[in-house]
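Trainee: What follows is a group of structures, each given as structure tokens.
Computed from the coordinates by the stated procedures, all read-outs in this text should not be read as laboratory data. Because the structure is a prediction, the values reported are computed rather than measured. Cβ atoms are built from the backbone, for glycine too; each structure is taken alone.
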Structure P
Amino acid sequence: MRDRDDSICRFSLSGLAENENLPGRWYREFDSEDAFRNREASRKASWDNRRSFWIQREYLLQALSDVGFDIVLEQYDNLAPHIAENILHGSYRRDSRGIFIGIKSGDLAGF
């Protein structure tokens, strides 16, 4: 739990909140009007949203399943070349963030 608490402070996330019936935390994308005007320099920031809602991982996975994504994967190659180290002690653990891919497989047998 300590790692999650650290990431809440690191990203200046709000207290636990609810948005569209999902629990999570609000994140402010831009600290100032100047930062918003220069948003092209912020590759990872939302383009026109002043803030984003970060759904709790468990509920994000459930929501993906609920809307029909029957295959949900978490991407780890962005942690390379030291994937294990990043998961155990690095950015993955420190930031408590992930990249998820949802697939609606339909009938994959028809390929």
Structure Q
Amino acid sequence: ANGYTPPSTTGPNMQYGTELDGMVRIEPTSPNCLPIPNGGNLAALVIWPDTDYHFYRLDNDGTFSHKPGQTAARNVDNSGEMIRDPRIADRGPYSVFHCFLETNSNNVNIM
């Protein structure tokens, strides 16, 4: 949406692109907790090294959902388990958990 073409599919490059789109990196208050968004939606950015990136979104029921490719959105990981924390979910080839991001509802619309 912003015209940015990342030089490679790495966490920092993809994070930079999301920030250009209005997303903001957000940190958890402790390692075992999820970050608390400040009015926006919480998303997680994961990386399939040098290949692709993917997002997970925190839903109102406390689970995360994602939409792999052309498939329907779902709230289970590659092992069929509910996604309560994308850092520990079975993400298949998306082996790098990069960061949590918060949307700014004035700039970013997550459907």
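Trainee: Once Cα Rg over 2.2 N^0.38 Å is calculated for every structure in P, Q, which label goes with the largest value?
Mentor: Across P, Q, Cα Rg over 2.2 N^0.38 Å peaks for P.
Trainee: Once distance in nm of label points 7 Å out along Cα→Cβ at positions 66 and 82 is calculated for every structure in P, Q, which label goes with the largest value?
Mentor: P
Trainee: If you work out mean count of other Cβ atoms within 10 Å over residues 74-81 for P, Q, which one comes out largest?
Mentor: Of structures P, Q, the maximum of mean count of other Cβ atoms within 10 Å over residues 74-81 occurs in Q.
Trainee: Thinking only about distance in nm of label points 7 Å out along Cα→Cβ at positions 34 and 50, which of P, Q has the largest value?
Mentor: Values: P: 1.9; Q: 3.4.
The maximum falls on structure Q.
Trainee: Consider the structures P, Q: one of them gives 13.0 for mean count of other Cβ atoms within 10 Å over residues 26-33 as calculated from the coordinates. Say which.
Mentor: Traced to structure P.
Trainee: Continuing with this model, one more query. For which of the structures P, Q does the calculation of helix-only ellipticity at 222 nm (-39500 (n - 2.57) for each DSSP H run of 4 or more, over all residues; to 500) return -2500?
Mentor: Corresponding structure: Q.
Trainee: Right, something else. Assign the value 25, calculated as relative contact order in percent (Cα under 8 Å, 6 or more apart), to the correct structure from P, Q.
Mentor: P
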